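Peer 1: Pasting the structures in now, so scroll down.
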Structure P
Amino acid sequence: MNNLQDKVVLIVGAGRGIGRRAAELFHERGAHLAIASRNEAELAELQYKLTHRHNDDTHPGGVLAQVADATNSASVANLVNATVEKFGRIDVLLYAAGIGVLKPFAEITDDDFVRVMNTNTRGAFLTLKAVLPVMERQKGGHIIALPGILGRAPMAQASIYAASKYALTGMLKSVALEYKRANVRISLLHLGGVNSSFWDTVTMRVQRERMLTVDAAAQAVLFAAGQEGEGVVGEIILQPESHQM
């Protein structure tokens, strides 16, 4: 049984990487999508791909694409309002927006710190503030976030990135306790290295060919979202085989 058929899924950070691939997988299963990104060109290309992939009479699910900045409260509010206006509800939120700075602590600037915390943590905070009242009113919902492995284990040259992801983990675990009576589920995906565009601007040496694929990471998102009944996938640790613990 496809339990994602006709679900309304809001993806913040859908322009590329895990968010984009997850959008494709949700759409294949008949979910209605609200996709958001700061990059208008990437968003438009994804919207076109999703809305033109079906040439038969099967139900593809509706698609709302909206340029949005997760670090701007008005932009986030407009996104959430547009989603509810079009689809009537939000069943799943995937917060996939994020940026990374990986370099020695001595080289990190105040601007680096502000940018990383603003997108990875404050952006999630603002999105939650807008989405949680919707889920509380409808008496249910599912929030999926991607703190990654650095949201639970430190790494050299990842001090501020890990700080932002540890903060994301702590915030969502607290939210899970506060909203469980409203039937809001929280899933945290602690993924190991994922071979995505995240690494395009990182100067430290890494072996991208040994990382998880974007598809594997997006499949984990789909698995978390597809759970039914009383079970909740609270946390998933998914590591590349070469880094398994």
Structure Q
Amino acid sequence: MFVERQALASAQRLIATGLCDAAVVGGADTLCKMTIQGFDSLEALAPDYCNPFSRNRDGINIGEGAAVFLMSREPSPVALLGSGESSDAYHVSAPDPEGTGAALAMCRALEHAGLAPEAIGYINLHGTATPLNDAMEGCAVAKIFGGETPCSSTKAMTGNMLGAAGAVEAAFLWLTLEPQFATGLVPPHLWDGAADPAIPSVNLAPAGCRIALSDRCAVLSNSFAFGGSNASVILGRGW
């Protein structure tokens, strides 16, 4: 789920330095019994639909999918404005509860894009629906963006696609901005509505939530992986 974000950032660097004119980047993953059994052995699978950011969240669903992008230096309605990576190496499978590495990845993406937090119109959360991940991400997002920016985890709709998650969630950003598809609607946060008082309040987008698609608009997506690997990307239009 982290590798695709690295691929986007790597392609951006290769194009910017003139080492290539274009790059095909993305990710794909298919259902695999060994993977499912591995997460089951970690007691990380939800018995029903996953419930991100709810106080009743109890694990992930495994999904499958693919998304591929053609990146080039040619002008496009939607651009990769910035990317940020960090590796806090907090634990082999558990995230830093303070969200320090996650916050650093988001801050680096903002710095790379030359944007302030207020410029971000929507955040696609990593939002796995595991107790520790959602708690730390809520802390990190609230620390940087406060509680106003619309957010959602799309994993309640797609499941956690693992090796395809980052690319597909970047595709949600692209669909939010691409003029031929964009209506201002952002992906909804599907959950039971039972807020966890232990997570700082963030603006979880209900179905029908819209953002203003002004001349310049930017959106961000997070991916966090085992071993404390963290990545964020920012896509925008009008730059």
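Peer 1: Can you rank P, Q by mean count of other Cβ atoms within 10 Å over residues 20-27 and just name the one with the largest value?
Peer 2: Largest calculated value belongs to P.
Peer 1: Next up: Of the structures P, Q, report the one carrying the highest value of relative contact order in percent (Cα under 8 Å, 6 or more apart).
Peer 2: Top value of relative contact order in percent (Cα under 8 Å, 6 or more apart), among P, Q, belongs to structure Q.
Peer 1: Output the label of whichever structure in P, Q has the greatest value of mean count of other Cβ atoms within 10 Å over residues 132-139. All intermediate terms of the calculation are to be shown ahead of the outcome.
Peer 2: Working: P: 16.0; Q: 22.5.
Largest one: structure Q.
Peer 1: Using volume of the Cα convex hull per residue in Å³ for the comparison, can you identify which of P, Q gives the largest number? The partial results should precede the final answer.
Peer 2: Working: P: 130; Q: 115.
By volume of the Cα convex hull per residue in Å³, the leading structure of P, Q is P.
Peer 1: Computing mean count of other Cβ atoms within 10 Å over residues 36-43 gives 18.2 for which of P, Q?
Peer 2: Structure of origin is P.
Peer 1: Of structures P, Q, which gives -12500 when helix-only ellipticity at 222 nm (-39500 (n - 2.57) for each DSSP H run of 4 or more, over all residues; to 500) is computed from the coordinates?
Peer 2: Label of the source structure: P.
Only the coordinates and a few stated rules stand behind these numbers; no lab work does. Predicted model, so just to flag it, every value in this text is computed and none were measured. Cβ atoms are built from the backbone, for glycine too; each structure is taken alone.
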